[in-house]
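Readers should treat all values here as calculations from the given coordinates under stated rules, not as data from a laboratory. Note that the structure is a prediction, hence the values are computed from the model and not measured. Cβ atoms are built from the backbone, for glycine too; each structure is taken alone.
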Structure I
Amino acid sequence: MENQDNKQHWEKVFTEKKLTEVSWYQEKPDTSLELINSMQLNKDARIIDIGAGDSLLIDNLLDEGYTNIYALDISAHALDRAKERLGKRADLVKWIVSDITKFKPDVQFDFWHDRAAFHFLTEENDINSYINIATNSVKGYLSIGTFSTSGPEKCSGLQIKQYSQDTLKEKFKQGFATIKCFEEIHPTPFGTKQNFTFCLFKKQ
């Protein structure tokens, strides 16, 4: 999918569907919070959420006292919805509307979080762009959550790329050391289950 078509697709999704009507919705993003908190970061550590959408991770990070949060998504509408929900607290977050494969950060991040964005990249050049950007932009830790080889083959009408623990580790082995990988079942709001692969890496 071309970049402009991709943007239009996600703007449409976040225009037509409510927060609780997307399969990736979590009332409390416990796994993501555990991964971030397990690294015992300073509260002013730079944390970026890739494909943030209007998920509740940002709210929870603010609740826990983190003060240097970045939220990136290709959909401006998704981020606007998150800002509206957060009210005045939205001013505490740095909002970035960007295709991740075109992202040019001017800072380095202590924690790069991605749950369910990386697996939407199916072309090798886009995957390699993502990995290069992450490798150059992360000075601390990186967590990636993707559909596993037992998970869905499509999401939101788009083909995705599945990863096992080994294939995900292989993708990031040049710049990162693996701390741990695991699989987890995500119950969707529709009563179905999706199998995810998560890996937590440390920059080498």
Structure II
Amino acid sequence: MSDSNGGFIAFLRRPSAKYSLLTLLVVGFVSGIVFWGGFNTVLEATNTEQFCIGCHEMRDNVYVEYKETIHYTNRTGVRAVCSDCHVPKDWTYKMIRKIQASKEVYGKIVGTIDTKEKFEANRLRLAQNEWARMKNSDSRECRNCHSFTYMNVEKQKARAAKMHKIGQDDKQTCIDCHKGIAHHKPKNMPEDDEDE
């Protein structure tokens, strides 16, 4: 037994061209931790409100609207920032969303929505893309804070309690009814969406 352990340790200490395998493994392990830590630090930095409103397209348009909503300020002090609604928490879905966001970076570079007029002209398309993403994920980001399971309908207004019951029965998701909850609805919205 000791011969096999000694042989393995000797193998790890045997030099490659210049360094021992053990040295290469330790350096590789430490480098991996440093890379992963740096990657996650940058990733989380792009999930902050300050990062999101760092470009005037967001700061001067949707951020102004968001500041008027219950998600920004409310009686309990619980606040949802941009990433709470627009970036999934689970790592796999977060990576997919970050890759999708590269289109937004391209749009920033070419100036797709760099003026109020361009933003309003594209607003319906942008909103529909986001609503479709939320619908396809069963409003996953909404459900980080809101859940039919934990709603106390007795404390809700009669209309809200009724609509939440219908939503549950019809297997609807948050965005089916709550378009415009954190941002203004597009002015040129189709009638079917307007009722929701």
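The table for this structure:
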quantity	calculated
Among I, II, which structure scores highest (criterion: Cα Rg over 2.2 N^0.38 Å)	II
Comparison of I, II by FRET efficiency 1/(1 + (r/R0)^6) of positions 7 and 167 (r between Cβ atoms, R0 = 25 Å, to 0.05) - largest value held by	I
Structures I, II, by mean count of other Cβ atoms within 10 Å over residues 71-78: label with the highest value	I
For helix-only ellipticity at 222 nm (-39500 (n - 2.57) for each DSSP H run of 4 or more, over all residues; to 500) computed as -9000, the structure of I, II it came from	I
